[in-house]
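Presented below are the structures under discussion, each in the form of structure tokens.
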Structure P
Amino acid sequence: MSAPSILLAVDIGGTFTDLVALDIDSGRIAVEKLLTSYPDPSPGVLEGVRGLLDRAELAPAEIRYVVHGTTLITNTLIERKGVVTALLATAGFRDAVEIGNEGRYDMYDLALRKPAPLAERRLRFDVPERTLADGRIHLALDQDCLRRICAKLRAEPVEAVAICFLHAYTNPAHELAAREIVNEALPGVAVSASHQVAPGMREYPRASTTIANAYVQPVADRYLERVEAGLQSSGIAAPLNIMLSSGGTTTVAASRDFPIRLVESGPAGGALAGVHWGRLLGQADVLAFDMGGTTAKAALTRAGELVISHQSEVAHVHRFKRGSGLPLMVPMIEMIEIGAGGGSIAHLNALGLPAVGPESAGSAPGPAAYGAGGTQPTVTDADLLLGYLNPDYFAGGDIPLDCGAAQAAFAELSATLELPLERTAWGVHQLVNENMAAAARVHAAERGLEIRRYCMVATGGAGPAHACGVAGGLGIRRIIIPPMAGVASAFGFLTAPIAFDFTRSYVSRLDELDLGELNHILAELERDGRRIVEAAGVATADISVRLNIDMRYVGQGYEVRVPFKMDELGERHIAEMRREFEAEYRAFYGQLADGVPIEAVNWRILISGPEPQVANAVFDEGQAATDRPVGCRPVRFAPDQAPVETPVFRREQLSASWSAAGPGIIEEAASTTVVAPGWSARVAAGGCLLLTREDAQG
């Protein structure tokens, strides 16, 4: 019997659950797309797996590897549906998560609200103990006091405990002792310790991250157990790995310990897919634009690589305002939520102006056009009314769209604005595009990047329909639409290596580094990382190790990430660290602070296996190429012009030599590509569509 050859990826989004199966021997790909099940997404996952196997005529024994990404963690935090969580903090610091930091995300808002901590105050406790910044014990842990606190917690419906003691990342002895006491006193309660979850300086984000990890841990544990058991009951014995926010995958065991690292696991797949398809077409500078049913995300590459951030936010009070969310110190691909998704609801805001989102119709009831009970106008309804979507071929015909219901949903908003129905729909579509372009433009400017020279890779169910509008607003002249763009995030999972990274704060001026202690710390981090990656099935000889150092000038509040070669560090490396820092600092800020000492703050080690080889992926055409339109329909491309009779193509019927000038519509099962006037399209390498502004050079 031949060895299993099928890689299976499952991506749970806010509206749809996507599945992709890749045969690594033949390169053939099969896909499945269905509405996400609520409130528990696991039944939808298992239904999708069964449907995909049946449709592709695959046997469960043929599955070699399963990778899964989910929005469960994000949704749990946003909806605050985690478990009752307690916090044990150093005496005097239990309110650090309430106080936050001194910054105001909106200095002119007199009624400004900060995000409420996930652990309410009556369940936050001061524990007498104190470790100094250099790791020395200043005050021993009061174990009797801690046991009295545990006795109080037994009377509460607490399912998780977060332990965050001051400077535990330099010496975790007190957190380790506290963990033993809590495990003994509160059996069955999940425990998260800050020196394991977020071993870095800055008290507020470290405590916030640890609490968030504890808050979602039992939820994630139960969910992963259901998925794992369901796959096994379906006859799939292949190992299950979980997509991390940082662009790697890891074991179920590691995901259960650190579920907060899954907070952006789904969008990470879209970013990886953007890089993959960009490289295939020779584009290193890529704007990965992923617009699904609930949100739209974007990621920019630097020198062909995605940027990894260790500072982010979740569960914002104001969705698009930085500083209004709960801070997290976990590695993740640097992405921004630039706008709404297909299910986002259009409405009038407090000022009486049109707005879209952040509320979404989700998958239940979904947009009004789904005919499942939704009554509010959404982006999908607007796109349908403008002629961009085919009511008989949405999701390959599995979800027929009701034009009458979409019109009824827009009637009230149209009457309030005193505009014709189609003009209102156009305004919603254009508002979404302009908002996304503006957010991406600011994101690029803050990083000193010239976004006009980038190539957009548009993915997600709604991304290809909005790509020309967003790219036009950014001055971008080339757009790549990958095959089966609507399930690109799931495909991106298959390009992710097995990887895990560890961080340790060790603050020292470069000219004062204790190289002996530093090498001991790095060796310990590497050992822990190798253990996790090897447990996921990577051979020791195939593991690579990368080092990044967060550095700054003494006195600065924030750092610059400096890539550095992984080796046992000696005196000869210190001058090299200085040169690398100055190069990165100059690139970011444009100048140096000559004469100011440089210090290293955080040391980050990434342990990873080899990247999976999926370059030979072949998307099943299914039909003979004809290059002829399957029909025409009226499509509106401007607010004050009549709809234009626009040719409609089926993507699976386009040959490798096909090209056409816009306007045009290209339909496929999981998404619809809108080629706006002034743009042209052609089939490029790998079956991608390449859209080009007609005034673009080259």
Structure Q
Amino acid sequence: MDRRRFLKWGSFITVSVATTGLAGCGNDDSATPDPAQPAAPAAPNPADNFSFLHGVASGDPKPDSIVLWTRVEGDNGKQPVAVKLQVSAQSDFSTLLVNDTLNALPDWDYTLRNKVTNLAAATTYYYRFVVGSKTSPVGRTRTAPAAGTPLTQLKFAFVSCQDWSVNHWAGMEELATQDLDFIVHVGDYIYETVGASFQTGAVESRHAQLKLPDGTLRDDGATYATTVNDYRYLYKSYRSDARLQALHARFPVIAIWDDHEFSDDCWQDRQTYSVADDATPRTARRRSANQAWFEFMPADVSLDLNNPSFQNIQIYRAFTFGNLATLVMTDERLYRADHVIPEQAAGSEIGSRYFVPKATLAALEGAKIAGAGNALTPVSILGDTQRAWWQTQMSSAATTWKLWGNEVSLLRMQIDGTQAIAAMFATALVQANAALAPLQAAMTAALAADLSAAKSGGTYPGAVTYANLKALLGAAPVNMPGATFDAGIKPLLDAQLPPVALLDQYILNADQWDGYNAERKSLMAFLKAQGIANVVALTGDIHAFFAGPVMDDYDAATPVPVMVDLVTAGLSSNSFQSYFKSVVDTDAAFAAAKPLVYVTQGGTVVNTFNDTLKAFNPWIKHVDSDAQGYAVVTLTAAKLSCEFHKLKTQANGTAPALPATASTQVIEVAAGVAAVTVV
């Protein structure tokens, strides 16, 4: 193979070295030719054929470098397009630090990723691209402060989950007006499906329906991206929106992927759309997703197309900002093991990834670990190599704060079905007879004991005696006769008994860290043993706002907080609560749990899921399970202040006018304490 071809396909990212300054009209003489690029065409490009339809972007700010991005749109007969990159410290480009000619190649869909080095730390720069007489929008970016530099403050946003086909993107427009150092994107930049049931209706009219050029049709009528052209199409469609372009042009972005950049709830190169899906490797599809992400994200990473595996890219990496913060970005999809309970074993995603019996999950996880000689490999999200790297980054960080760009929540989210049903029954009794209100807590405890006894004794649901409740109500102050209880109370309760399967402890979402509990415990034990403080995860994925401490062992009698998890809602997504509403509305086994998710009052749906989550997870200090939005963090040596922005909804296909924020909630984390304060 020709060496030039090898280098070009191996990893197409070019490098420019900034000079001390050239005149704004200077010649293109500041770059050393890159052997990975073919020679520029001898003839000038027909400039009228080209445009910068998808804007510009910057990313991965370091003290001496930044990655700059654009894409050339136009027809050049599959030949390279010569593009000039100009970088300046002045917004009018009166002096150029870079004035290089690069080549946009058809092999990479005419995208350019150029790393500019030899820059000054903590400095704002401006950049633009030129083809003939066509000039791109001007981008603004900023390098990181040098390691160890004393900083008084760092301000940034973190975002996640921006589905083109759901809700609206006014949050991007609002973010672009703020004064930020950078933006952290923790995944789901695109959604690989189009036409799925959750993507129909309730979207702003300016976002036209997407149609993949190739795609694979699912049984439910949705189509999912399959080829590199499909994934490229999605990135180009998303980048066609002026609001996302403006956000990229305004701030450097540090991005990681989650699942939808490849496939929903994926692991390695496996998809999970149906029960038996993940039995078949989808290596070509995974590689296509890797390539498109590499082409369209301004990330300082390498892609090796000569590597035939699906692990031909490494996107986990770390950043340092002065003496204040280390940011560790992890990849929680490419190396993760299969879900502990595979879909085939559970029969569906219910019981495998969602509403998973806690005891069953723990037992199978323990068996897998034992079968691997006590290694975490078969039950890991990070994989062995990345886990060791994460530990090194955390232990060697010399900054006050250690921030973790984390894709899926570390917070335990569980429900005790027996306790929940008992509480609902007690509430119903109080609603029927207000005089019982002082006994509500006691009735809940009695009912939980009665339901547990009937389940363990094999008499559920046919012969539940409610002995504890009957005794409670038969005593003072109620003094209810036994015959009255048998005739009035017992039939009322019997009519509402749920399937026995609901009388269990459930993990709500085993696709996140709850499904990989042993590795979470190992990471927390490491932080605890090493005395590593001020660790805060910046998380997305779950389409809800959460805040709370991460415990060393959630199942211990007295869990000890080790770090903090802050979870932002999706910028534009369906909500966490809406998914569980769908489950209790459509799955008969969980219908009795409906009041735990929502109730209808006067024709209005009222969210009860927030209170349910708090009731069974006392470490969750803030939750809004039905929201879209973003988070803005202000960091000082003394505290981290996170402002959750909950967005207004779109109406009649129109995104809300600015300000798009409907409400804010401030969460504070004081240095030295693994706890959150809801302000």
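Among the shown structures P, Q, from which was the value -9500 of helix-only ellipticity at 222 nm (-39500 (n - 2.57) for each DSSP H run of 4 or more, over all residues; to 500) calculated? Here the read-out was taken from P. Ranked on FRET efficiency 1/(1 + (r/R0)^6) of positions 551 and 639 (r between Cβ atoms, R0 = 30 Å, to 0.05), which label among P, Q comes first with the largest value? Ranking P, Q on FRET efficiency 1/(1 + (r/R0)^6) of positions 551 and 639 (r between Cβ atoms, R0 = 30 Å, to 0.05), first place is Q. Taking FRET efficiency 1/(1 + (r/R0)^6) of positions 303 and 511 (r between Cβ atoms, R0 = 30 Å, to 0.05) as the criterion, the top structure among P, Q is Q, with the largest value.
A value of 72, 33, 30 for Cα extents along the principal axes in Å, for residues 383-526 alone, calculated from one of P, Q, originates in structure P. Comparing distance in nm of label points 7 Å out along Cα→Cβ at positions 263 and 343 across structures P, Q, the highest figure is found for P.
Structures P, Q were compared on distance in nm of label points 7 Å out along Cα→Cβ at positions 95 and 311, and the highest value belongs to Q.
Mean count of other Cβ atoms within 10 Å over residues 199-206 computed as 20.1: which structure among P, Q? Traced to structure P.
The numbers here are math on the coordinates, done by the rules we state, and not lab data. What you see is a predicted model; the values in this text were computed from it and never measured. Cβ atoms are built from the backbone, for glycine too; each structure is taken alone.
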